[in-house]
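The data blocks that follow each hold one structure.
Coordinate-derived values only; no laboratory data. Given the structure is predicted, the values throughout are model-derived calculations rather than measurements. Cβ atoms are built from the backbone, for glycine too; each structure is taken alone.
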Structure P
Amino acid sequence: MINQDFLSRIRRKNNWTQEDMAKIIGVSRPTFIALEKGIGSPTLDQIKKLADKLGCESQDILSEDIVDEEKYREVLLETIRYGAATDGKITKTKLAKLIYLNDFAWYYQHLESMTGAKYRRLKLGPVPNIYFSKVEELINEGVLNLEIKKDGSQMISLSRAGQMLKPNLLKTEEKKLIKNISQKWQGKRTEEIVKFTHEQLPYKICRDGEVIPYELITQQDPEYVY
């Protein structure tokens, strides 16, 4: 099943207009707009045309980690804004877990991912590949500060420039959920949230290194979604 945001994520990732995408898959712009809104799904032939344009196989597109990188960036920054301790700092591991809870809780409520990231079952919990590269990118841009403590833990905080950035891609409901989840775990130790994610059904069912299907969170007890 193709996620409702599938086409729009590919379009934004490649800086294509709706007209561009319509021409690529061989439909009118109004038809593409309807597809992008989730009214129907693209045919296999249309997916193949898109794959040909991207120089890959159809299956590569359907299994690709199609992340809305700008939106993921905003989710990351908002999570720090609300989830950091009173000193403005949060461990890199705890930040990753909070973003995971944001994504899966949003799926639990709306049957779609907030960012499109694919999370793998790792030793310290579910983490998408984009997390590490995005944090490093934001540090290099001067948006985030990184402090490595004597015990080796990595503390992340918003720089002055980062504090000035405001989200413009996140929906009001998404921002509210991020705030609620972040504040719920604010002040809790990293070990507590790691243990919590390990005890959730999606993590328990999957094997090490496997991608964790979002659908599994719908079977989770509501009290333990986040």
Structure Q
Amino acid sequence: MEAGGVADSLLSGACVLFTLAMYSTGLSDLRQMRMTRSVDSVQFLPFLTTDINNLSWMSYGALKGDGTLIFVNATGAVLQTLYILVYLHYCPRKRPVLLQTATLLGVFLLGFGYFWLLVPNLEARLQQLGLFCSVFTISMYLSPLADLAKIIQTRSTRRLSFPLTIATLLTSASWTLYGFRLGDPYIMVPNLPGILTSFIRLWLFWKYSQEQDRNYPLLQT
């Protein structure tokens, strides 16, 4: 195998490993829900948006014929769906959760129908779907920044998850390199904000690291 092929295989493997590690951080929330039989301190929306994001990127991977994208996002979609089902099982107020799920799923299905039925040109479909996935991913990476004001105000990083921050940094960096290697800006560009926000979180951990923060379990944002 040529050096370039080895590098591509290693990079693809890194994307799979780091991304699945990032998705698996949700297992701590799943364990907490099962132990407490409640959804206290567990946010539902990240599970749902990540699931839709996985399904979108899986569609892009299928259209592009990229096995790495398909495998990672198919696995991620299964995990996020599991988290959603467990959350729904223990959630006392199921109607708002079901409404959010139905709304976002409806938007996804409408988008799916548009891309696959109303955009017959394969290249145009690939570009438009790639743009949609990129914008959606960027919005997901930037959304946690809304918590920065509370973190700075309380001078506490208990709202942040250090393992998730590291996993996000490694995942974003590997996918950025993967997109660069493929010459695919739709993969490369949306992962740059993930690197940026991860460094911001690490800076917050360094700045507001206090003894009281180490006495509490870190919570996933």
Structure R
Amino acid sequence: GGPAKGEGQATGGCPVYSHPAQLTDNRNCVLCMTCLKACPHRSVEFNLRPPGIELWTTHQPMGHEVALLFLLWGAVLVHRLPEIAERLQLPQLLARFDYHALATVVLLAAPGGVAWGLYQLNRLGNPCLQGRPFVQVAYGWLPMVLLSSLAHYLTLGLTEAGRIIPVTLATFGLATAGPIWVAHPAVIAFLQAVSLLLGALLSILLIQRIAQQPWLRLLPLHGMTVGMTVCLYQLIV
């Protein structure tokens, strides 16, 4: 496209070297809108569609994306390691480096390991069941991962982030006071609970939609979702 085609702006081309006509999903799109600026055909359209519809239609699952998904979920547990050590009455998990490192590795691997184990047990219990592969079904936990991460960071976002102006001014010695916006702890707890419950609900529905199996067949996977929700609720809220 561009002026050479009679319409459109001159651009440097797609920064990720993709062509709109060859894209099957937006996995590598950075939303720079360069293709929109250069388009000479007036073919830009605005279409509404259900969020995440490609997950059960045209999406091609990738193993490294699933691994990252479960690592991010495990990272939420790692961030809550002090609370876990306190509840288990194991202070050595934080006092000694070797115990701390081992606990971190276990927590990072726990969500993916448990999910894969339950999926395999479900297949063994239903040998005639022809379901979708684990690497595809695992995308169903994406809402839970995103919203549990949000629930964890809400405390920082609604407390420390509200002090960024006075802290920044004090850093440069310009002032010792400034506007502070801090949410009430009850409000933060409510938003965290809503985030976790919404993530669990969306994950259950998405797993059901991707797997396309009866509810009872997927009960172990849904049970893991509910179990992780309860666990994270106890640790975060």
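Here are some notes:
- Of the structures P, Q, R, the one that 54, 45, 31 was derived from, the read-out being Cα extents along the principal axes in Å: Q
- Value 119, calculated as volume of the Cα convex hull per residue in Å³, for residues 78-157 alone, assigned to which of P, Q, R: R
- Volume of the Cα convex hull per residue in Å³, for residues 38-109 alone - structure with the largest value, from P, Q, R: R
- Origin of the derived value -25000 (helix-only ellipticity at 222 nm (-39500 (n - 2.57) for each DSSP H run of 4 or more, over all residues; to 500); candidates P, Q, R): Q
- Which of P, Q, R leads on distance in nm of label points 7 Å out along Cα→Cβ at positions 70 and 190, largest value: R
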